[in-house]
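Next up, some structures in structure tokens.
A short reminder: the numbers here are calculations on the coordinates, not readings from a lab. Please read these numbers as outputs of a predicted model, since none were measured by experiment. Cβ atoms are built from the backbone, for glycine too; each structure is taken alone.
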Structure P
């Protein structure tokens with residue numbers, strides 16, 4: 001499958017100043033930008049910056065970012081699922097995982113996450129993919145936001161809905177390990193029935209076990 005990428009950009013006015021939301025951005029351009037030190041939810045900021053540059057240059061990799069001037073203040077990543085996760089087991093070249101989404105505290109509450117997802121889905125090529133995200137409560141910044149686990153889950157669902165992702169059931173043990181965890185999915189308009197059925201078999205491995 002050919003992984004086409006079409007660049008889009010919008011300007012988002014916020015209480016902390018205007019932002020540009022753009023992408024997919026190539027690794028070379030990402031490397032030339034400053035990476036805000038508060039983007040450290042997954043690993044220290046310099047290491048995360050390096051990881052995003054690497055993802056951007058993968059054939060299927062996509063980085064959509066929010067920037068203030070030349071400084072990245074938020075991003076979302078799309079790439080093939082981790083080989084160690086069940087979602088990679090079907091070796092589907094039309095299944096992408098929304099791997100990470102992060103916005104610095106200064107711009108939270110400004111709908112930056114929603115707009116990152118909206119710009120991500122502006123590219124018509126996304127209609128060729130099943131897009132998933134696995135939400136685990138232990139990744140959530142409840143301390144920084146002051147939200148409880150259910151309030152945070154509701155916020156995540158609303159944000160993902162801006163990109164057309166909806167809750168899907170699964171028997172994945174990690175997701176089932178806590179009721180706040182969830183799988184969210186967007187099935188593109190051009191995804192064939194065979195791919196949907198293959199994905200359903202990955203979602204439910206134990207359907208016939210009693």
Structure Q
């Protein structure tokens with residue numbers, strides 16, 4: 001499976017390094033201190049040296065990317081996994097790297113058009129919508145999807161859980177995007193975090209109650 005995805009791994013890794021290349025090109029225009037962290041209100045509350053940000057962010061995300069790939073591809077149940085489901089693992093870090101790199105440099109150069117909290121929440125909402133669309137296509141495995149024991153032990157439960165979770169996550173993602181534009185920045189952040197937690201917990205509970213239903217009907 002790894003050999004079939006070598007090209008995608010190489011391309012996705014190179015995309016993660018694009019912000020590093022951009023940082024080198026912009027090196028002389030960038031200030032000595034660059035933003036590294038934003039709080040829930042979208043305010044910068046952490047700074048780092050130019051070298052630490054330019055090199056650290058890209059190389060850190062590249063390491064996380066490779067770790068996710070290694071864990072996912074080491075899972076024996078992913079040998080026949082849906083290509084679309086594996087695509088989520090391959091392209092989340094590159095998308096995040098480009099987004100964070102762009103926001104970091106635009107902020108450092110005084111060109112940022114939107115606040116960081118709104119940008120990240122919109123990204124989170126869109127990511128939930130994308131994941132929700134792909135969840136029903138996931139086959140049973142230990143690394144992708146709703147990995148509660150009742151779903152992992154029963155294919156019918158797994159499929160039912162991921163159909164439910166897919167719809168719920170798409171709706172949750174859409175709600176997050178809409179709420180992001182309401183005029184209560186920090187509160188909106190925590191409300192959206194609550195939506196994410198509720199969606200995750202609800203998916204696990206659905207699997208559990210479906211398991212109980214299967215037991216009552218003698219299908220477990």
Quiz item: The value 19.2 for Kirkwood radius over Cα pairs in Å was derived from one model only; which of P, Q is it?
Solution: Q
Quiz item: Given structures P, Q, which gives the highest value for distance in nm of label points 7 Å out along Cα→Cβ at positions 122 and 194?
Solution: P
Exercise. Match the computed value -23500 of helix-only ellipticity at 222 nm (-39500 (n - 2.57) for each DSSP H run of 4 or more, over all residues; to 500) to one of the structures P, Q, and report its label.
Key: Q
